Structure 1
Amino acid sequence: MPKSDNLYSTIPAALPEELFETLEQTGGFRLERIVSRGHKTPEGLWYDQPQAEWVALLQGEALLRFEQEPESRRLVPGDWLCIPPHCRHRVEWTSTWPEAVWLALHYPEPVRTEPLESE
């Protein structure tokens, strides 16, 4: 029987730390729901992941900062982006109400053997 749930359900009333929940995992792919309620990356810490990440903000707001960019990016519901492997980034701020609900897909960077049509 297929598994189903709702991305907005089962969010704990108390959320002292960000909630990371794996929804599906297969091969090199991992799909997760992240719930942030006023959470941010600790000062001085940058995420530097070995895999690529596609992330969408479904609810709430957030400020995401990339090390190579001078300004943070403001995200609102519906915004999504692809983060390449080893692209240092951090979460500067997330809303508390509504809390930020993210959908993140982590995947290995594809190895291209042929150029894209646009190249």
Structure 2
Amino acid sequence: MIHKKRSESTEQITLIQWCNLNKCVWPELGLIFHIPNGGQRNKTEARRLKTEGVKAGVPDLFLPVARGKFHGLFIEMKYGNNKATPKQREWIIELNKQGYYAVVCNGFDEAKATIESYIKMT
């Protein structure tokens, strides 16, 4: 058996798999999606994406489901000792000001608990 080293990416993949498996309980989980703002790109591709509206610091995941007083849930995934960048923290603050529930989650377990808590809000 091959064991992959845990990373922010593997934690996010596990979270999306969990969401897909739990759509039968909470169909809204089928709406969660990844915002691919990160990653290494050549200068031409990076320039094109910026022109198309890619912005540094935007959270990794969005669940466009309103709950309680919130318009939707944004999650910035981290793992281990990784911390949110200043741009990521700015986005979290601004999204919260706009009525979204926006958080940084460290790993699958924290993100899963956050989604469960959010989805159960009334």
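Laboratory data are not the source of any read-out in this text; all were calculated from the coordinates shown. Only a predicted model underlies this, so the values are computations on that prediction, with no experimental measurement involved. Cβ atoms are built from the backbone, for glycine too; each structure is taken alone.
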* Taking volume of the Cα convex hull per residue in Å³, for residues 8-47 alone for each of 1, 2, which is largest? -> 1
* To do: Of the structures 1, 2, report the one carrying the highest value of relative contact order in percent (Cα under 8 Å, 6 or more apart).
  => 1
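1, 2: which one has helix-only ellipticity at 222 nm (-39500 (n - 2.57) for each DSSP H run of 4 or more, over all residues; to 500), as calculated, at -12500? Walk me through the numbers before you get to the answer.
On the way: 1: 0; 2: -12500.
Answer by label: 2.
To test your reading of the models, identify which of 1, 2 gives 1.1 for distance in nm of label points 7 Å out along Cα→Cβ at positions 16 and 32 when calculated. Let's see the in-between values first.
Details: 1: 2.0; 2: 1.1.
The read-out was computed on structure 2.
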